[in-house]
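I've put the structures underneath this note.
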Structure P
Amino acid sequence: MTAFKKGEDIKQVNNGELMVVKILFDNKRIDPIYHAGWGVSFLIGNNILFDTGENAAHLFSNMYQAGVNIQDISTVVISHEHFDHMGGLWDMLRQKQKIDIYICPSFSKGFKNKAKTYNCNIIEVSHFTEITKNIYTTGEIGGFYGFDGFAEQSLVINTKKGLTIITGCAHPGIVRIVEHVKDHIKGNIHLVIGGFHLLNESPYRIMQIIEELIQLGVTNIGPCHCTGKLAERYFRDFYRDHYVDVFAGQTIEI
């Protein structure tokens, strides 16, 4: 595991292989056999899980329908400490031992103490960090939730198509997250996917964000979860063929 601090040389990446991401949890579903709910969960390859949705039973059912074996999962990355992103975590830890869990240092003492009661490896990441070849966490990015300080991490995957950024809720700001990634790693931004937390933003602000992401070179966009219907419509109108629909049960090649 290698950490990179802002201000150090930006890491020059080598293009990786194509990779598959399975959407295991979202508020929309591709087929009625999958459960939909609040929160997100993405499986990268067959062993790295980013967030766990709001409900363990529904997550596990979706895993079964998607042909995912929980015993293959070796790493869980929790974007932030909200119920809809860690709802399936504790039941997962009961079923699978010795999982690496990547969290932000600012996670609560209660969360950390509870995690210590399971046979897992807790890894706190302050800085941009390589989890495994071509897969990185942004490390903790500060932001706000309401009037309170609040931090979050996102996932970055490097493949032949470029960089894919996966977000939980993007509380620090989706533009800020993309800028943070570009500060630490070189490569075109092939896809940004996940929750963008734009539910309460004005049409004017949504337009600003879209323009800023385009200027940052984001080629494809996949907003879901807490992005909001209005923002999703605006993104679809602007990105057109480069807009990616996100549904529980869907598989995306990146």
Structure Q
Amino acid sequence: MSIRVAPLVLGITLMWAPLPARAQGGGSANNLQTQLNALSSAAAALQTALASETSARQSADTTLQANISSEAAARAAADTTLATNISSEASSRAAADTALDARVDKLEGNITATDLEGTYNLYMVATALELNGSGGNTITSYVVTGTMTFAAGGTGQVANTVAAGRLLTERLPGQTWLGSGASASGAFDGSFSWVYNNGVVTVTNGDNPGDINDYTVAAGGQVMVGVQGGPPGNIQFIVVLTRQPSI
């Protein structure tokens, strides 16, 4: 009997042996739960940090976009101002070119009588021969300065003339000519009428309608040149007129 009981006791002993081991297994489960709790806490902290970083980046992106929009608006405004300035400059240059073309056209001779209206400085160099049948012939060489005004309607005025030169008077045969100074003020003052046609101004003396002189227009009316020789006064002269600046 004793031989049979021993295996039975051994079997019972083996059956109940794992029970303490199972009790120890309960401690490992607690450690796992602790680790799981730590991981959950770390995950929550990470999620909070991620949310904070996301919010910060979104705020930075918003600020960046606002800066970009502001810079784009500023550049667009600057481009508009630049375009306006370029357009204004182009218009100014076009107007200046048009005005310059008009001036060049006048210098090339494309003028009208209106372009000649104004006051000119008068410079004349002349030689006058006066023949007397009984002797006493004279030769006068002189210069004249003054002004010559071409008014609207074909009228004009010579004014402020001053003449100065030398007078030679013939004497008896065998005697030298007698020389003396010659001067006069206002001797050439007077009115005249004028007409412009094809680059030439024709001037008629108001006191002597037979005294007609032509003046060639140059530099768009800035200069006129006239010459005369022979009758009616046996005077040979060169006249240069230079336009006075408009005030």
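In this comparison of P, Q, the computed figure 3.31 for Cα Rg over 2.2 N^0.38 Å is attributed to Q.
Each of P, Q could give relative contact order in percent (Cα under 8 Å, 6 or more apart), but the derived value 15 comes from Q. Highest-scoring entry among P, Q, by distance in nm of label points 7 Å out along Cα→Cβ at positions 185 and 217, is Q. Comparison across structures P, Q (criterion: distance in nm of label points 7 Å out along Cα→Cβ at positions 153 and 201) gives the highest value for P. Out of P, Q, choose the structure whose coordinates give helix-only ellipticity at 222 nm (-39500 (n - 2.57) for each DSSP H run of 4 or more, over all residues; to 500) equal to -16000 when calculated. Considering all the candidates, the number was obtained from Q.
Read-outs throughout are calculated quantities, based only on the coordinates presented, and are distinct from any laboratory measurement. As the structure is a prediction and not an experimental result, all values here were calculated from the model. Cβ atoms are built from the backbone, for glycine too; each structure is taken alone.
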